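Below: a set of structures, written as C-alpha cells.
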Structure I
Amino acid sequence: MSERVRDKEHHEKLFKASMSPIRRDIVAAIGTQGKTLEELKKELNLTEFQLKFNLDWLIREGFVKEEGGKLKLTEDGLDLLRA
C-alpha cells in the first residue's frame, strides 16, 4: 500500500475543517459506518441551513461523499476524524 503524500495544502485543508465545531460534529456523527442525511438531521441539533452549508463544504472539499444513499467519509474525512 502506498503512502499518501501529505503536503502543505492538505494540512491547511484539514486545519480549516477542524476549526469548525459543526464540521467536526458532522464528521464524528458520520463516523466509519456512514449515515443517511435523515440520521444526521435527527442526531445533530442543527438548523437545516447549518447542516446543508457545512455538509456541502465537507463534500466540496473532499471529506465526505454520498454513496448508496449514505454519507461516508473519504480518506481525508477519516484523517479529520482521527485528528
Structure II
Amino acid sequence: MATIAMTTEHNNIQAKKGRIAGLFIAGSMLLWIAMQWAAKEFGFPTRLMLLLDLAVMAVMFWSLVVTFQIWRSRRHADKG
C-alpha cells in the first residue's frame, strides 16, 4: 500500500515538473515572438534583442534538462 502511495506521489511530482517546463517553454516563446514584433515596430537596439535571445535559449536549455530528468526518472521507475 505504501508503494502505491509513493508511486502516485512520484507521478504527481513528475507531472508538476512537466507542467512547469511546458509553461516556461510556451511563455518564453510567446514573449520572444512579441518582442520580435515590438523590436520591429519600435526599433529596439540590437543588444537588447540579443539579450532576449540568450535568455530564451537559457529557458529552452533548462526545459530540456528538466524534461530529460523526467524521462530518466520515469524510465527508472518503470524498470522496477
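State the single structure among I, II that was used to calculate Rg and Dmax of the Cα atoms in Å, giving 18.1, 61. Computing Rg and Dmax of the Cα atoms in Å on every structure in I, II gives 18.1, 61 only for II.
Comparing distance in nm of label points 7 Å out along Cα→Cβ at positions 19 and 51 across structures I, II, the highest value is found for II. Source structure of the calculated read-out (relative contact order in percent (Cα under 8 Å, 6 or more apart), 41) within I, II: II.
Here distance in nm of label points 7 Å out along Cα→Cβ at positions 11 and 27 was derived from just one of the structures I, II, and that gives 2.7; the source is II.
For helix-only ellipticity at 222 nm (-39500 (n - 2.57) for each DSSP H run of 4 or more, over all residues; to 500), the calculated result is -17000, so let me know which of I, II that is.
It traces back to I.
Just so you know, all these numbers are worked out from the coordinates, no wet-lab data involved. Quantities reported herein were computed from a predicted structural model and do not represent experimental measurements. Cβ atoms are built from the backbone, for glycine too; each structure is taken alone.
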